[in-house]
Structure I
Amino acid sequence: MTKNGFIILLVAFVNLNASDVWAQTKVDERTLSFVKQFTSDYNKSFLDKKPERLGVYYREDVRLMPPFQRTIVGKGNLVSYHKAFATRFDIQEYDRADLEVLDLGSMVSEIGVFTMKMKIKNTGKVYDLKGKYLNLWEKENGKLSLITEAWNYDHAIDFADQLKFPEIPNVDVALSSHVNINNNISFELAALNRLMESTVSQHDAKIWSQFYADEAVVCHSGHIISKGKKEVSDFLIEHCREFPIFEKLDVRNDRIDHLGIYVIEYASHIATVRNGDWSGVGVGKDLRIWRREEDGSLKIFRHIGSYD
């Protein structure tokens, strides 16, 4: 075989393997049916105010990432949170629908949207809400267990304080220990996060957009889902225009799950900001699914974030 013939064969082999990788993102019918059943049960339990019915789906150490609330860990605490939510609010309508379910190897990701009509019981005020969610399932002994639930709203919320439940045991992940930099993937993500701190602080939407894959799906807080590089880039341009001055920004992670092609990062940020005579400190949390691209780079493939 000639040298050129060998190169052509090698390139064809690499491209074939790359195609196989992308094809693996589609889940089988059994998995899809299981997740659809969970979505149906979730809608019913939310309206019936019976969150304990969903216990069979959750792993014991499940992580709940609600907007305007610190992270909640553990099945018992998750059920307590949903019961407290049902006590404070009268849920009149609720419906969620999956947009995609993807196979990430040892995990499955689920993205969808929801609508909710609810009344704050102590004020009588009624709200029509829209939002989106990102769930992560882990494959265990041929079964799926829900390990992470994250969601946020598509619009501004003027009752954020009502969404805080400090009586439920919670974790302030932004102030917790971060992942030690002791292997290649933790080193790589630490470097990317340092660049992200600089990029966001400088309001540089052009570089910020380069963190994302061409087929990225991003669930921004206070905004509808952005699909694809152009929508993500357009959002970041407008988002940066709204930014205050960053005096300090610390982006960190407290957990990394390296799945091979995909990397799950549980991240948080602490932002010290000012704008005119106003100043403050904000904290938030992010769930990022990174994907190893064909050129070896690591790009954000799916992302959801919210403020604490």
Structure II
Amino acid sequence: MHLFKVQEAMSFENKSIQLRDGRRLAYSEYGDPTGNPVFFIHGNPGSRLTRTSGEDFVKSLGVRIITPDRPGYGLSDFQPKRRLLDFPQDIAQLADALGLEQFPIFGVSAGGPYVAVCAHVLPRRITQAAIVSGPAPFDRETPYEGMGPAWKMAFKMGKLPEWLLRLPITLQVRAQGRDPEKHIDNLAAILSKADAEHLKDPAVRARFKRNIPEATRKGTRGWTREVKIQLRPWGFRLEDIRVPVHLWYWQDDPAIPPQMGRYLERRIPTAIPHFLPGGGHLSIIDYLDKILAELFRKENRTSVMTRKQAASNPFTTPK
């Protein structure tokens, strides 16, 4: 018997549950309904409608991707005073509602810190995790190392007081709504060459145009709070993570450069690095099948445990 009732709307895209504190948490499912379940954490801005590939391709992989709206995005209720450390309980309650005791989790871009905190707080439930082009904590000494100028400026703007930060975000949302094609072209101009090629694909552009309005359907409070959460200290030690965490980064990504991934690699004892040449911030499109294959590879859990045991044994010399 599940503690939480799943409230279905018209499709697998608009499901929701009511959390213990009364909030509504919305989510979508896509891929193979009977496939291996995996949680996907969207970027910023983003929503449960974020799709890194087409439905048929995901279905062919034999996976069931479950994507929640974070609080304040899409159909999920805003959560006042939200912290990064609050999110794992939302995931745990959603997993309970779906009858999932253990599961892998992955997230892209701003979803990365949420994957990390879930790995930290829910080690008995998460089998493996993957951070794909996700930021490192911004309270380190060189937070903008390797970042492109436009992205550096955007992150620095995030230091504005929350009430003031909401103004430029609201103006940006209105501009995107007036001319979504121009917004995508502007995005292509500040990403890598590989990303720009992806953004020429009509299917990719269609997914962007569908996802962004959904992210802000309840306004910009969720997005604004999200920026502040990303820039504040995360509230836990990366060194305490014990779940295998795959780190996927591409050399030419100007938004989240590989230096961020290297920082995480040095601090997460169970990190499994995948640092690749070229690519960009949207390279998950090309590597989704490989990312998922690694998340379901049981050997990764064994090899990580072996490395941990070796590191804790003073008579063992790590290879």
Structure III
Amino acid sequence: MAPEWIEQFRAGQGTGEYSFLPGMPRADLYGSTDMFYLLYTLNQLDLSLEERKQWAGVVARFQDKGTGWFIERSTLHPREHATAYAVGAIKLLAGLPPRHPLKFQERVDTREELYDLLENRVPWQGIWSGSHIPAGIASALINTGQASDEWLGWFFDWLDREADPATGYWIRGGAELKPAFTKEEMGGAFHFYFLYVYAGRPLPYPERIIDSTLALQNPNGLWDADVPYCIDLDGVYALIEAHKQIPGGYRTADVLASLDSAAAAITSRLNNREFVFENYRESHKIVGALAALAEIQAFVPELIRTPRPLQSVLVASPFI
């Protein structure tokens, strides 16, 4: 990663002060968290403990003390995404909880409240983005130790019941009326898969996850158009983690070929300086692409060579 690409997002002299867009006068939540996750993934976070705490302090500025939500309007992500993203960054930076309690937990603390959220307040017809709501809440509560075993049992029991046996995704709220599943459902499912894996739970219908995810990959090795981003992380993570959970494997040659194709597509683009500067004009999009490479390298090390081994965020924190 070209240092000058990172430096264009600097928004202050302090450790961790970055902005979502280049040239901004002050740091914001996504700029500061994105650059942390980027450098963490690259294994280039060469900071003292004091510097790590300073960076965590930058992220902590954006928490609302009344509710516990982290608030940021520079992107289209909901508050649940911003909160889980920030809580995970603070944890990995400094080993600390957020400054203020996550009081929003009170609204989903019983089984009835949680199921009301899942059934009535999640936009399942647009689940790629909509899944940030329940997944973000669950991730933040897991990372702060506020998610009890009983609560997590309710959460995963509901997801287990609602998973689609034909695809391994979650297809509800009108999405089942579409002629075929799409990357929308895959992207939404990913936000639940990393919670399953982190909690040590078996993924629902892992063979179907592999079938569905392979079917959605494009001939160029990516799961969308020409610019790698988070949807490619969603695809490779789904394949890898589903494959790990099947005794003896399943469609192993196809999975390895898919990962090889994805690795080639992503590395060829991220190693192209002109491509990076032209296509990654904000701080967030590239994080998912790098995270995809970290997952591939951990599973098939010979596919990707880097000066330092890449680090998977999702091994240490259930959100990205």
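Brief remarks follow.
- Parent structure of the calculated result -17000, given that helix-only ellipticity at 222 nm (-39500 (n - 2.57) for each DSSP H run of 4 or more, over all residues; to 500) is the read-out and I, II, III the choices: III
- Comparison of I, II, III by distance in nm of label points 7 Å out along Cα→Cβ at positions 217 and 249 - largest value held by: II
FYI, it's all coordinate maths here, none of it is from the lab. Being a predicted model, the structure only gives us computed values, none of them experimental. Cβ atoms are built from the backbone, for glycine too; each structure is taken alone.
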